[in-house]
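All of the numbers you see were taken from the coordinates with simple rules; none came from a lab. Computed from a predicted model, the values in this text were never measured in an experiment.
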Structure 1
């Protein structure tokens, strides 16, 4: 059960991070609420988050293959 939860977290996090990195969804949202000054810092947060969630997904798949 823990492997499925880990895999689900990794996949959902990867999808959300990828949407925020490759589409202007987050920029439009931040600009609409008046936080456009934070747009300059997005690369410092989103790229490492994307790499982390891809790694988490790969770890969960690897663990599921070895245990199951």
Structure 2
């Protein structure tokens, strides 16, 4: 997996929580942060999908998509 180094600023309370969990679970802080972001992005994907469903933009049914894709 490719990784990048980031320099971020967090509230002290968040850093304290990350440190506490990292020590308790014997994990690197970066692993905990990456896992938390992955879960949050899954949540955001759902929110974006819900927003798109509620919009006035046209959308396709599953059958229409199959036809369009030639399946």
Structure 3
């Protein structure tokens, strides 16, 4: 399991695994999800979602919600 996937920020092994299992490897793909959808994935918690939100904002992206 890589420590970092694509352009995703480091969010921890369980969250990385959850995103990989969902086929998500880029911030653009994360932006297609809502916060609720991400939190529903086993391994992704509020901390990972907040880190992803900050990374999305840095790239001018946002969650689908």
Task: At a computed 0.98 (Rg/Rh (Cα atoms, Kirkwood Rh), for residues 11-50 alone), which of 1, 2, 3 - done: 1
Task: Source structure (of 1, 2, 3) for Rg and Dmax of the Cα atoms in Å, computed value 19.5, 54 - done: 2
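Quick one: helix-only ellipticity at 222 nm (-39500 (n - 2.57) for each DSSP H run of 4 or more, over all residues; to 500) came out at -27500 when computed from one of 1, 2, 3, so which one is it?
1
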